[in-house]
Structure I
Amino acid sequence: MNKTAVDRLKHSHKWIRSLVQSLDENVNEETRIKILERCGRNCITRSMIAKTKEIKTNSKGIGEFLDKLGKNWKHLKLDGNEIHVEYQKCYCPLVRDCHENLSVTFCNCSRGWLKELFESALEKRVEVKLEKSIKRGDDICRFRIML
């Protein structure tokens, strides 16, 4: 990558950190969550949604769907009636690249990503709760999916 591209990337990362900090300072929590969830919904790839929809189509009910999805996606953990998505590290390239001083507010982007994935596949609304976050100092990121 040439110097101009590196400079642009650094500038973009600085801009993202500034945006999230401004949201934290000027916008109530409910609105911050909605804004970042919307970003996450737009971040997920259509191929990931298509693959998940295909698994759902080829399943005989929610249980089989979740079993198959868990076999294809190692981050999905089933615990009785609870569905968790657990990451041992943050996979978001923006967090990895902008980690310095980036607020945990940004983790709501992942909530939106997961909502889009499950709502698209199941064709119904779901709730996603952020339970743990590496950005917050937890050992993992964990989201609970409520169908």
Structure II
Amino acid sequence: MLDAIDQQKVLQSIAAAEQATSGELRVHLEATCPKDPVARAIEVFHQLGMQQTAQRNGVLIYLAVQDQKFAIIGDAGIDALVPNNFWDSVRDRMLKHFQKKQLTEGLSEGILHAGQKLAEFFPPLAGDQNELSNDISFG
């Protein structure tokens, strides 16, 4: 789905985005999604243990590459603070790239924009530690 160079670009985007926020970002890729992508993203979110951050501020970007489905979900701490359409601008930026088959660019832009948006509600904390792996997970 992503070669080693593209994976590195996505990982660099995650690291850069997390410098601006105490929020935690992860990316999960799989080929197909036989159900609603939001429902699948919620399953993956819990499988990855993303609900275990102190501030409940984890964000998962889920993408089923072959099916061209994706979802962005945040944990309870985020959902309690942000408006309902909080992720719409992130989704729209990603979609522009995905429609052009620019997977890496779409993921990277979405990650960086999500980090900027998270920083509004979850600025970096003194002594902030990376609570979740930045690694891309694959299904």
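No lab work stands behind these numbers, since they all come straight from the coordinates. As the structure is a prediction and not an experimental result, all values here were calculated from the model. Cβ atoms are built from the backbone, for glycine too; each structure is taken alone.
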If helix-only ellipticity at 222 nm (-39500 (n - 2.57) for each DSSP H run of 4 or more, over all residues; to 500) is calculated from each of I, II, which structure is the one that comes out at -13500? II
If relative contact order in percent (Cα under 8 Å, 6 or more apart) is calculated from each of I, II, which structure is the one that comes out at 29? I
Where does the value 3.9 come from, among I, II, when distance in nm of label points 7 Å out along Cα→Cβ at positions 13 and 125 is the thing being computed? I
Suppose you compute distance in nm of label points 7 Å out along Cα→Cβ at positions 85 and 109 for every structure in I, II: which one lands on 1.4? I
Have a look at I, II and say which one yields 51, 36, 27 for Cα extents along the principal axes in Å, as calculated. I
